[in-house]
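What follows are several structures.
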Structure 1
Amino acid sequence: MQALQTQTVMHHFDGGNSLCLCVCAAGQNLDNQYLVAMRRNLILTAWISCITALCGIGQTDILDSGGKLTALQASYDVTHYGLELSIDPEKQWIGGSLTVTARVVEPMEVLELDLDTVYDISSVVGEGKAGDLAVERDLGKIHIKLGRKYQAGEFFTVTVAYSGNPRVAPNPPWAGGFTWDKTPSGAHWIATSCQGQGADLWWPCKDNVSDEPDSMDLRISVPTGLYAACNGVLRDSSSEAGSTMYHWHISTPINIYTVALNIGPYVLIEETYTSVTGEEFPFIFYVLPENVEQGREIMPEFMDHMSFFEEMLGPYPFRADKYGVVQTPHLGMEHQTIIAYGANFDNTAMLGRDFGFDALHHHEMAHEWWGNLVTNSSWEDVWIHEGFGSYMQALYCERIGGEEAYHNYMRFSRFFTQPLPVAPKETKTAGEAFRAPVYTKGAWILHTLRNYIGDEAFFASLKQMVYPDENHLNATDGSQCRFVDTDDFQTIAEEQSGQNLDWFFDLYLRQAELPTLVAHRISDKKVKLLWNMPVDYPMPIPVEIRYGDEELTEVIPEDGIIIKVKQSEKLYLDPKKRILCDISD
C-alpha cells in the first residue's frame, strides 16, 4: 500500500460516464470520508516527491527507492541477508549488524550498499579477511573495498556493524521509517514501514526492487515482555539479561521493503489452514491483549479472504513459512507472511465506506500474490501490485454481494487524476511511480479489459500471470516467485483472448489521457457519437447505448455513428460503466 495520486484535478464518477443531453446523471457521489483520506494521501505523496526532486543529487534520494541500478550494484546478485539487531524502545535506538552474501555477476572489487545517513558504521568485515575492510560513505551509499577483484560466478560475504536512531515515520505507512508507539495499556508498540523510501531506512542493503535475496534470517532482540513478530518462520527464541531474541527465517525470495519489525506484547491466535493443494500451513494473528476477542471474531473472515484468493488465483504462495497478520500502529502494509493490520477491526478504515468486509486486510492479503509472489522488476510496473491488488476488492464484493455490489464498488472507486501514465516505458523510482494513479485507475483498466475480452479469458489471464505452469503452482521452495512486467501481462492476455491488445495497453497504460466519447446533436432527432482517441488506434470496445425504450450495443467506427434520438429523450452512454473513458456533449 502507498499514497495514491499527487494532483487535485479529479474525475468524479458523478456524470462521468453517463450522459443525458437533457442533463442526466446516473452516478453517485463519493463518500466524504473517502475524499478526505485520498486528498491527505495526495498531499503526502507530493511532499515526498518534492523532497526527492529538490535534492538534486546524482543518486536515488534516501527518501526514495529503486530507479536505475548503478554499475557497482549491477555487478552482484544478493543470495542471502542476515540481520541481527537489538532494539531499545526507551532511546528509540537500534544497533547490530547486517551480513550480505552475494554472487558476482560482473568483475568487481568495490561493494556498494545503501544505508540512511543517520547511522554510524563501526566496522565492516569480509569473510576470511583479517581486519576491517576500507569504507567510504557518499550520502546514502556505502562503498566497501573488498580487497581483491572478484570474478563472475564467485561469492563473497561482508558484515556491516552499525547503530543509530532511525528516522521516525512522519506519516506511516506512506512516509515511512520507525513508528514508536504505546498500546492502550502503555506497553511499547513498534513497527517499521518503508515501501516508498526503501529498506535502507533501517538496515544496509541493495535498495532496488530488482534484487531479492533467495532467503533471509532475522535475529531481533527486544526487552523482555515484548514479542518481535517478523517475516517467515520462528526458528528459535532465547532470553537473557532482560531481553529476548527471536530468530526468524525467511525461506523464499522476498522484496526487501516488505521485511518488517513488529514489536509489542502480542498474543498469538493460531489456526491451521488447509490449502487448495491439500497442504497445511500456520495461519496466525498477532494481536494486542486488549483486542484478543475481536481478533478471534474476525479470524473466520480473514480465512475466507484466503479461500477467495486461492480459488481466484491459486494456492497461497508461502505455505512453507506461514500466513501472518499483525496489529500495527499504522494503517497497513503488504509485509510478506506478516501482513501489517492497523484497521482496528473497522471495515471503513481504508476506504471510508463499509462494503461488508475488512477491505484493508483483503487488500494487503492480495499483495501476497500481487507484489510478493510476482513482483514488478522495476517500479514503473507497480500497477501490477496496486492496480491488481485493488481490483481484488471489487471481485470480492462480487463474490459476497453479486454483480450489483461489484458495480457499486467500481463506481465508488472512479476517483483518480490523469497526471502520468500508469505503466510508462521509462525506469522510475518508487517516488516517481506512485505519482501515477496506479491504484484505482489500475483497477478500472482491469475492469475494462475484463468487459472487452470476457470473463473466461480474463480470469485465465489472472491465474496464468501468478502461476504460469504447474511447476510454479506446486512449488514452495522459492522457485514460485518471479519478476514480471506489463509486457508479460499483455502477452498472457493476448494468448488467452486470441486478440492483439497493443491498442489497449498503449491507450490505457503507456500514456495518461483517457479516450473521450463525444455526443454531438446534429438535429432535433439525430445525435452523432464519435471517439476522441489520444492514441492512433480505433476504439473497438462496443458501447452500450440507451434512450427511451431502445437499448443497443455498437462499435463506433473512426468516422462516428449517427443514432436517432429525440431531443426530449435522455441518452445514456455506457450506463453500466463497462469502459474507462470520459464522455462529453
Structure 2
Amino acid sequence: MIKQFFFMLIFGLLNFILFGDCLETEKILKPLTGSNSAPFYSFSDTCQPFIVKLNKAMTSHPVTDTFEMQVCLHDTVTFAGEAIFLDTNGVYNQNQNNTKFIWNFADHVSDTNSVFSRTFSGNGVEMKLFGIDTMGCKSMNEVHLIVKVSTSPIVGTNSPFLGYSSIFNDVSVGYDSTSVIMIDTVYNCFNLIPNNQFLNSDTSYIPDGSVNYLLDTIFIDTFTPNDTIASVNDILFIRVTLEHSFLEDLSLVLYCPNGKSTILKQHLNNELLTGAINLGCSAGGNNTALGCPIDANYSSACGFDLGMGWDYEFRPGATNCFGSGGPTIGFSFSDTCGNTYSGAALKPSIPNSFTGSSLTPAYYGTYETLSNFVGCPLNGNWVLKIKDHYAIDNGFLFRWGVRFSDYYSIPPILYSLNVDSVSWYGNNITPTGQYSATIYEPNIGVYTYGAKIYDEYGCMYDTTFLIYCFLQVEEIEPNFMPIQFFPNPFSIDLKYIVIDQNWENSNVFIYNISGQLVYKTDITDQQNQFNLSTLASGNYILKVKNVYGKEYSVKIIVKK
C-alpha cells in the first residue's frame, strides 16, 4: 500500500513516497561549482538571500556579452566583485565589507577579497566567483567567466633583408617564408575548473525507527564512459550534512553505479559487509548528536522542525571514528518554540557559524574499506542510504556530495586568433597595404626598421629588422667602377683591380649579414688580393672607403 506523508518545512514542501520498505525522494543533480580548495560551505538556517556580480566599472578589462575577457600576454588584470543583498538587516547585517568574494581559477589561483589583481602569462582559464556572507551563507548565484589570453603571432624574421639604395624595397608581414616578418595564426586554449565534485542539496527527513530508510541519489554523466575508480585515492571525500539527536541510531551506506557498496557508518552489524572493515569504531555512537538537533516530542509544535546541519567528511586514510570515541564539541541550540537543547555533538569537518572559524576540522574514516569502489564507473547513479534503526530520536539530511580526484579533468578548450593590422616605424618607410610597406634609402648602409603587429584582441607585438642597402652592380658601368672584385662567388682568395687612382689607398671593411665587422684591411700597391679563408660560406657586404671619405659597397659571396 502506498502512503504519502507531507511535511511543511522551512525549505518548502517535501513529498515522501513509501515504496514497500524504503522511503525515496526524487532529486535533481546539482554539480557544485565552487572552489577546488574549499568547495563546500556551511549554511545557517537564517540565511538571507544575496547575489554577486562583477563590478565592471572597477574591473580593468572589458567583459563581452558572452562572459569572455580577452587579455594580452603578461597583462595584469584587476577583478572587482559586488554583492547585491535582497534582505539585509532582516535577521543580521550584510554588507560589502563583511562578505567574502571567492574567486577560483582553473590554474588554482584563488582569492577572497572584493578586489584583487593577477597576471596572465600562459593559457586561458575559466574563472568562477561566488560570495559567502558573515553568517557563512553562500550567494544564490555564481559568476562564470572565460579569460582568453593572446600570445605572439610572430614566428620568425628574414633579417637582415638585403636591399638596394636609391630604389623602393618592398617588405611585408605574412604567413609565407619569404616575408620579412613571418607570422602564423595563434592557437591557444583555456582550462576549465574540473567539475569532479557533485552535490545534492535538497533537505530530506530521515524516517525514524522503522523498516523504512532514506535513499538519496546523485546522477552523474560528465565523465567519459571508460572513467572508473582505480584506487581509493580517486575519491577525495564523501560529505554529508546532517542533524540527528542520537548517532547510535544511524547507519550510512554508499552505493556506486554498478551496485557495489561500502558502509560509511555501521549499526550493530545490521548492514551487510561486502569488503574488509576499515575502521571498526565508525559504529555505535551512543547519545552523541550530529549538528544541532531539535530533540522535541513529535506531538510538539516543533517536533518536525529543522535543527542545524553540520558538514561531516569521510576521507581515505582518515582515522577519526564516526561513532563511539569520535571527537565531540558541546552545543546549545534553541527552537522556535523556546526550547533549548544541549549536549555533545560529533565535531564537524568544516567550521560553521555555530562553531566559529577557529575550529580545527575533523575528518572521518569509513567503517568499511573504500576499496570496494575500485572498478566502479564514475557515470551513473550514486546512492546514499541512511537508516534510523530506533524510534524517538529523529533528524534530517540537508545535503550530501562526493568529490573525485582532479585526475578526471576536462580537456582544455582550443581557440584561435589572427593578426588584425600592422604599423611600421623607421625613416623612409611607407605603408602600401594592410600588411606591406616600401623602404627607400638614398644611401648605402645598414638601417633598422620595426613593425607593430596587432591581433584581433588589440594586443600589440613589436619586432625589428635590418636592411642592408648597397649599390646595384648592374647600375655601374665597368669602366666607372673604382675597384673591380673577382671572382664572385669565391672560395678563399678574392682578387681586385683598382681602376680609379683615387682609390689606390683605401680601407676595406667586410660585414656579415648581421652587420658585424668580420674583416678589415687596406688596399696598397703591394698586393692585389685578400686571403679570406677564415670566412664561413655565406653573403657579405664589402665596403671600401678612400682617403677622400668616399665609400663604395659591393655584395660578395663565399662558397666553400
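Read the figures in this text as sums done on the coordinates, not as results from a lab. These numbers were taken from a predicted model, which means no experiment stands behind them. Cβ atoms are built from the backbone, for glycine too; each structure is taken alone.
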For which of 1, 2 does helix-only ellipticity at 222 nm (-39500 (n - 2.57) for each DSSP H run of 4 or more, over all residues; to 500), calculated from the coordinates, equal -7500?
-> 1
Could you figure out which one of 1, 2 the value 70 for percent of Cα pairs over 16 Å apart, for residues 444-523 alone was computed from?
-> 2
Which structure, out of 1, 2, was distance in nm of label points 7 Å out along Cα→Cβ at positions 156 and 340 calculated from, if the result is 3.3?
-> 1
Given a computed value of 48 for percent of Cα pairs over 32 Å apart, which structure among 1, 2 does it belong to?
-> 1
So distance in nm of label points 7 Å out along Cα→Cβ at positions 268 and 492, computed for just one structure, reads 10.7; which one of 1, 2 is that?
-> 2
